[in-house]
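Down below are the structures I want you to see.
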Structure 1
Amino acid sequence: MRQSRLLTKTKKEAPSDEVAKNAQLLIQAGYIYKNMAGAYSFLPLGLRVIEKINNIIREEMNSIGGQEMYMPSLQEDRLWKLTDRWSDENVDVWFKSELQAGGQVGFGWTHEEVVTDIMRQYVSSYKDLPFSAYQIQTKFRNEVRAKSGIMRTREFWMKDLYSFCATQEQHDEFYEAAAKAYERIFDRIGIGEKTYKTFASGGAFSKFSHEYQTLAEAGEDIVYVNEKKGIAINEEVLGEADLSELGVTREELVEAKSIEVGNIFSLGTKFSEAIGLTFKDEKGENRPVIMGSYGIGPARSMGTVVDLLSDEKGIVWPESIAPFRVHLVALNTDDQEVKDWADGIYTVLQKEGVEVLYDDRDARPGEKFADSDLLGIPYRVVASRKGKEQGTFEVVTRKTGEVRNLSEEELLADFDDEE
């Protein structure tokens, strides 16, 4: 991608109407555009980041047997009335609309009812279980106040996976596999060290559910952390009995702000009983399917990375989710020989399969370097007149600021080694 042809441009100043750091930086760098409170457009650079996060999520969900599908956002009221989640008195986040043909529809904020109804057509025997299905799909929540940039919006992406099991043992085994997959996801997108499996109330279905909370000053949540044991605890389970079961004391826990980036729940048979998802066991008796629900917000995760890893110059993307691996910055482009040299290394890097954003603009070096820092691409490769004379490219690592001068051969070998 040539930066001169890129749909977006950077801004000199952060938007004054945004308080959250993630939104300030992402808008200033041209990753997203704010259409209205709680609704953002993901522009080409932002979409590349989201798709990389989504692909990491896909890989890990597939690794535990999840099968990807896609369900509609439009929801009929029939199913939701069966589980008593249609009325605004019970659920206050609905967006609803009237159909011209009569009746109401809602815009889904989760999909337990819908997926349970679908699976009634495909589950009849214990031999059909266990299995799991997931989607990465748009959700809607009628938030009273959208805030925290892309981390609390009214329209958002969600990865929601649902598990279906015949026995509690099957469910527990899958639940633990999902928990491990979540840890791998957050490690891979660069926030694993700050993300804790957080014990929360399990409601009527299990002793605990689990949130994945990333420690950050920008967080809206409060958790209590035992860093040595690598766990965190939600305030709702700070009772003495719960703490004893988890093997910690209140004195060992440190209060911290955090961002919830994922959650996993045991659902028991609440939805299967209400909607009629049953199977025949080995004795031929009808039994309700045991279910679980597992959510991750890709955009919320993206915003968390920005809040957590940015510095005073701008965004600092982990390589795994950066929109490009290399930001090639051409200086002295008024010199045709230098321009041809920069064009040449751009072509070679592309042929080698390296993702490159090429700053071929006619702009001052200071402007180009400031934009490069703001964009946060992991490696900046500078092609300049001085470099051409010496036969080297200046390579700057965004995360550490390390500067190296490499020949073309060394440059290609360096990026080849890191693939």
Structure 2
Amino acid sequence: MSRARVAPLSLVPFTLAAWSLVAGCGGPARTPGSCDGPCPASKINHLVIVVQENHTFDSYFGSYCSAPAGSNPSCTGGPACCEAAPATEPSGSAPIVLGDDANGSYDPNHSQACETDAINGGKMDRFVTSALCGDARNVAVADAATVKAYWDLAAGGALADRWFQPLLGASAANDMYLAAARFVFKDNDVIPDATGKDCSFINALASFDNPTVGDLLVGRGISWAWYGEGYSAMQAARAKGHCPDAPDACGAGLSIYPCVYDPSDVPFQYYAQFRDNPIYMRDYAQLQKDLDGGSLPQVSFVKALGYRTEHPGYHTKISDGIGFVTEALAAVRGSAYAEDTLVVITYDEGGGYFDHVTPPATSSVDNQPYGTRVPTIVVGPFARKNAVSHVTLEHSSLVRFIEWNWLGMQTGQLAARDAEVHNLGSLLDPAATGVAVPED
């Protein structure tokens, strides 16, 4: 398995000073403020979205935040301004400590049917007692020994404490909101007819033709790409008629997820115009090459192999996911793009773990129910520092921001949830962006 070559770095807080110390290193000279294509509305000329998997806000930040559960703080400055996980969930179970061992040994049921029952109309009271999938291990909160690296990122950047998975259920369906800002299918019901389809646990093939943010970007000459770890290894293996061998570091030892690339992790692979198109579909190792060569697209999505996404079960370690995020951030921070890049780290869905905050009502656009909160951190020179945003956000908010920043400040162009969700302004520093990015 090929990986980007970056020097090992500790995941220090991403303050503006720390980011700027290495800005401009490791790549070709770039003129500050120059545009690599049509100029954006703000000084954010590049966006990198790192998509990890299957954890709720409480499971990672329940011990970082210190405001009492249910207190709804209005302040926005650091851990005292976001709610801690409650001492017990409604049925009385206290959380277990979520470390590498607990994460790797148990994968909560996170189907749409299960999550619907666990959330119980917003009561959030059946994660342990549900007859479908209740389990005391669903209530889990990581401590500093496990996720302090993410707490440090939040302290140096902006943390969203009301970022929800856009749809109840499993990963692939939620990933579609990154591309289309709308409901396309549920759970992991279908897989694209793309490279890697024969090395997956998903069997039903599907293609779709609704508009995506990729189409909007192409139409305006804005460059974009998805960087998927293990994609080149999958291409090479399939050319020889077999599935890739599992990397030695993947504890599951399988030639399917989480050890090899799975096309269902890439929402754009469901669309013929982007499917296995090398302009848009690239191996993760190419990210470092594009950073070094001055060819980073203006909008980039980055996805690890499953065992480095922190997905529970399969012997997967949270520390391996932190290592991947460290690697990707270090690559951007050490490049000539550091000064004009916004990095967003988010999670596709909550993975069936307990979260105490009631999700929003069903979307008025696609009549689909929201799921639990997921951790989302914004880092880099444009992020508010040690800030907590209480604005309700979800994956479609990224589409709305892309439309606003690169597509003429005209949001809602997909006529989907991008027309109703909030924008990213509450996470961004207007003094750094040069113009106030809207919150709505």
Structure 3
Amino acid sequence: MIKNFDALVTNTVEKYREARHDALAILDDVLEKMNGYNVIKSAVEIKGDSIVIKGKKFNLLPYKRIFLIGFGKASAAMAKAMEEIIPFDDGIVISTENKKLGRIKVYVGSHPFPSEENVRATEKIIELMKKAEEDDLVIVLISGGGSSLLCKPLVSLKSMVEVTKELMEKGCTIEELNTVRKHLSMVKGGRLAKLTKAKIISLIISDIIGNPIEFIASGPTCSDSTTFKDAMKILKKYGVENKDVIKIIKDGIKGKIEETPKHLENVENIVIADIEKAARYAKEMAEEMGYYAKIIGTALHGEAREIGENLAEYAIYFPRGKSVLIAGGETTVTVRGKGKGGRNQEMVLAALKKISNEALVFLSCGTDGIDGNSPAAGAIADGYSYKKAEQKGLNPEEYLKENNSYEFFEKLGDAIITGYTGTNVMDLQIIVKL
């Protein structure tokens, strides 16, 4: 998975190379195991006339036809595995990667902001959902990125992109962002499920802390607890003034637009992978390598730079050597500069000075393979990295000030490059203490 694995291992002094290798090997193994194809294969099987998903059995005999739809960064990989398990009558997937499948058509969409291609592909999914009848089964594959890829807005596409970008740059939480998205959409917040009376089984790879199904990909097959009033509070909180968006939300508050469904009877939602599963894989592999391994938390949130410093400090004072510390979650970056990067690279950049001369390797990676607005998945650093940056004339504080973490690590040679990984279970941090 890691395209520049060897270069990252050797891009330091001898003291840190083995630890770098091990941190990267653990990450590589986790990304492989969490790929959508492998996750489906480990969670889904056919037993007789039934499909069994994480121990839950569903009899397939009552259904006349079986359809498949999917959206998210892992959906194409998930769909490939599902095709090997069940023959589908028809299927549509919107993904960030192009895969040639059998009966299932794959549409490539844009992320993190929706495009006309996303809207056209979503319209195809809407047609298929409306075609499904009461005695049909629809299997839905949901993963992170689905909020952008599955897009049929009540506002103009331009306004949808503008409000999404503005909320992201102002550091809103994913729950806040998706509350707004749900109330600007014809398919989010349970509205996709409401298009059909067919039985729906959703298989979900979670990219949100705590696995709140109604917020993952903006909950298209889940009843919604949020309201137009909640969406308006969020817009006011972050000072969003887009007139197109405000009008729709106000119309919803007045009852001119129907609220998102608060109860759905035809849906079974099942989370099949999440950051906790990824962290457990990392711990198992670290232990196989002979390290003492500890998961120190899988619900990290807050400003990436602050979390980076906190993790570095925790590792420095951790009382055991030859240890691997594992963490995960989804931090935020409040954008103040005009640089390129993402929360994982910003986290490592913020930790750089703290770990200087320490016997540590610090890695942070977005499991989807894309960190923020950069082509990198994350970054790796060690106790020599700060000195190496000084030798190259790179000032970490200046790059941090400009939110320019990618350019920093690209120049330093420590940006992790994977490309799309076929999964998305938030971010993973691996710290090796020598």
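Quick notes on this one:
- Distance in nm of label points 7 Å out along Cα→Cβ at positions 197 and 237 - highest-scoring structure of 1, 2, 3: 3
- Among candidates 1, 2, 3, the computation of helix-only ellipticity at 222 nm (-39500 (n - 2.57) for each DSSP H run of 4 or more, over all residues; to 500) that gave -6500 used structure 2.
- Between structures 1, 2, 3, the greatest calculated value of percent of Cα pairs over 43 Å apart is seen in 1.
Read-outs: derived from the displayed coordinates by stated rules, not from any lab. Keep in mind that what you see is a predicted model, and the values were worked out from it rather than measured. Cβ atoms are built from the backbone, for glycine too; each structure is taken alone.
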